[in-house]
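Read through the structures below before going on.
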Structure P
Amino acid sequence: MNFAQTLAAAGAFCICATVGSANEFEGALRDFFSSDLAPITADAALISAVKAQNDAHAGLTEDEILSLDTDWRAAVDTGGNPQMASVLEGSHAEFLRTQKEDMCGLITEVFVMDNSGLNVASCELTSAYRQGDEAKFSETYGVGPGAVHISEVEFDESSQSYQSQVSSVIVDPATGSPIGAITFGVAVEMLP
């Protein structure tokens, strides 16, 4: 039985804990990743979406990537743009929303990045399009298969919860090579 099934069977509950640093939750976060989140990273449709975006963005320069990120950040305040729509709509984003909903509040956000750290799909609007300059990307995609990065615990205004971001590499099963990364926001108060 996975965590979401256990939570549903037991009814809604919250395990209260003193939130200080990611280290006090790291073991539980790693266990939760291994049991419930790692299978999501191997979803064939997500892998195909990441590979397609990698192909489409293969020729982007650093300046072009920064320009895309600048456009995204400006659109956050103005109501969106086609680039945001491609990340937040469609079957890949819907798949991520379903995964989030199935976790009964334990997951606060999920987003997938390509090999440049650019958003491919997300269940929530991110403040930036480019994640490639952050540890969630550099300490996963930059390290290689099997890498998992766990952030410090921070209060997330949008979900009104203390969360840690758990990030991992997305690997092409045909080659074993990293092709992107995924980040899950986890509400640490809800960890078993």
Structure Q
Amino acid sequence: MSLKNLSLSLVLVLVLALVVGCAKAPQEAVDAANAALTAAKDAGADRYLANEYNAAQDSLNAAMAEIENQNSKFALTRNYNRAKELLAAATTLANAANEKVAAKRDEVKAEVEKIMVDLQTALADANKLMKKAPRGKEGREALAAMKAELDGVTASTNEVTTLITNGDFLSAKDKLNAGLAKVNSIIEELKQAIAKRYGN
């Protein structure tokens, strides 16, 4: 082979290497991961399965950082394999969260229904104890404050009903738990006041 032909062959090899070796950013995988995360968020996975959703988001963020890192390199040295792995993981995690979110929502809904029953029972118990509580001057003031708090909790159950109707079971659960904690605290105060007054 002549020197001229050898030089031409080397040039062709280099051109071929440039064409083949220039790895491209995995845009389709990026789009797939973004679509999976959007679908999961629309289904409520970011709230009901926050750990799984956040893991998917973290994987996507890491993939995008890796893509940026590779983009900054010389074309022939770019390698998007790690980014592709991270994108695949993000898509898998997001899809898994999307598939599980309905069951998780139903689980929280059942918890809400149970807490609602517990709250109604606690309110009834508190109102019974209110009738037994001592009614001195200080007692009347304390009872008036407690009644106002109990009325506030009772009123908040209407807001809870609206939240449940709108399918926002997590907010409903938080509000019910806060109300139940307040009522239970009042019940303990009443029991202590009654025991102190009547010695039982």
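What follows draws every value from the coordinates through simple rules; no lab data is involved. Please read all numbers here as calculations on a predicted model, not as lab measurements. Cβ atoms are built from the backbone, for glycine too; each structure is taken alone.
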When FRET efficiency 1/(1 + (r/R0)^6) of positions 56 and 160 (r between Cβ atoms, R0 = 35 Å, to 0.05) is computed for each of P, Q, the largest belongs to: Q
Highest-scoring label, criterion being relative contact order in percent (Cα under 8 Å, 6 or more apart), among P, Q: P
With Cα Rg over 2.2 N^0.38 Å, for residues 128-183 alone derived as 1.24, matching label from P, Q: P
Test item: distance in nm of label points 7 Å out along Cα→Cβ at positions 80 and 136 calculated as 2.0, pick one of P, Q: P
Winner on percent of Cα pairs over 26 Å apart once structures P, Q are ranked, highest first: Q
For helix-only ellipticity at 222 nm (-39500 (n - 2.57) for each DSSP H run of 4 or more, over all residues; to 500) computed as -30500, the structure of P, Q it came from: Q
For 13.6 (Kirkwood radius over Cα pairs in Å, for residues 48-119 alone, calculated) the corresponding structure among P, Q: P
Origin of the value 19.6, where mean count of other Cβ atoms within 10 Å over residues 40-47 was derived from one of P, Q: Q
